[in-house]
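Below, each structure is written out as structure tokens.
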Structure 1
Amino acid sequence: MFLTLLKKELFVEFRTREITISMIVFGLAIILTFAFSSNVSPVIIVNFAPGMFWIMVLFVTVIGVHRSFAYEKEFDAFSMLISAPIDRGLIFLSKWISGFIFLTIMEILLFIPFYKFLMIDFPIQPWLALGTTILINLAIMVVASLVSGIAMRARLSEVLLPILLFPLVSPVIISATKISGSIMRGEPYALWDIWLLIILTVIVVFGLVGYTLFDFITEE
């Protein structure tokens, strides 16, 4: 059943491409803003690049995850979805994993423009950067999916979502900035392992909370 729900999320998006296109366009706008508003040397930019990248990801995530749940608000389709004889925790998991896939696609497409426009070098350890980025994306989307499920039924869900999301996801963004900065500087794992443990903790805690409580979150 989980695979069926996940296929539904992916099919709807790949047919309309509303989430990925909006995320990519907004991400490019943020990158261009960073690039043309910073008149400092590349040496200084390198120190701020990880924070810029993850701030961009945070704002783009809000657009993507809100649109993901907005599909079900039309014609009250979400009520029909939760009335089906399935585990509602699987709905949360499908939203989480599909959002993770969309976010990863967006980052892949914006990776080269981000480095080229800011004129900074690629990470020295690309595979390590890729692995940590995947974990960070999972952490961001598990929090965003849970919060979006909570805010979806509110009248001003598009306003409530960032208000609830930003404080909860701030430890993930801080940890992501520390991890990416350390990898770009080539620092050993022992200097940033605590930040990776925070990311893993968020994935486990929010994943279990979302799967367990999504049944109660979706009640009228």
Structure 2
Amino acid sequence: MEITGAMVKELREKTGAGMMDCKKALVATEGNVEKAIDFLREKGLASAQKKGSRIAAEGVVASYIHMGGKIGVLVEVNCETDFVAKNENFLNFVKDISMHIAASNPLYLAEEDVPQEVIDGEKAIYKAQAMNEGKPENIAEKMVAGRIKKYFKEVCLLEQPFVKDMDKSVADVVQETIASIGENIKIRRFTRYQMGEGLEKRSNDFAAEVADQIK
């Protein structure tokens, strides 16, 4: 039986499990949603959604330095208890997220954090591109919707493909970690620094500069 994206989405909404786990469960149960829910519950993956509503007020602020000091990341990840904040699996998750941020350079945490003016600007550009390609208005609108989704996957941390497993999003990895640790966890905020970012480097030719001084 073909497992469609809609089936995977439905199962994920019902269980809170990761996309790939939902797909595997549907494949294993030949598309039977109810059996797939039981499959995920048996593996401890179907309770993440309920845990996701609990308050996460503990956690850590972690740092990661890459490329000999060229890129640095600070990230705050919250959990429910101080005990889990010291747990090796939780700390490894935080380290992985820090490394992901360093490598993938997200601009925002989630879709809802992208300013509306930025979204509107991107939509205007995408629509102009589609119209320049000779697409009719209705087709152009559909293309814009598709390109905006792609844009979110490029700039939003939770939507990005996870660097250690590109078949999963960061949001999927968060849900899997919630299920394995047994507590709600949330990536709250992050900052990424890159050496020289925003600075204009001098590009004048030295010989030309000397010649100007002689004049």
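Values quoted throughout were computed directly from the atomic coordinates according to the rules given, and no laboratory measurement underlies them. For clarity, every value in this text was computed on a predicted model and none was experimentally measured. Cβ atoms are built from the backbone, for glycine too; each structure is taken alone.
Details
- Taking FRET efficiency 1/(1 + (r/R0)^6) of positions 21 and 133 (r between Cβ atoms, R0 = 30 Å, to 0.05) as the criterion, the highest value among 1, 2 goes to 1.
- Of the structures 1, 2, the one that -16000 was derived from, the read-out being helix-only ellipticity at 222 nm (-39500 (n - 2.57) for each DSSP H run of 4 or more, over all residues; to 500): 2
- Computing Kirkwood radius over Cα pairs in Å across structures 1, 2 gives 18.1 for structure 1.
- Sorting 1, 2 by FRET efficiency 1/(1 + (r/R0)^6) of positions 61 and 117 (r between Cβ atoms, R0 = 25 Å, to 0.05) from high to low puts 1 first, with the largest value.
- Top of 1, 2 by distance in nm of label points 7 Å out along Cα→Cβ at positions 69 and 93, largest first: 2
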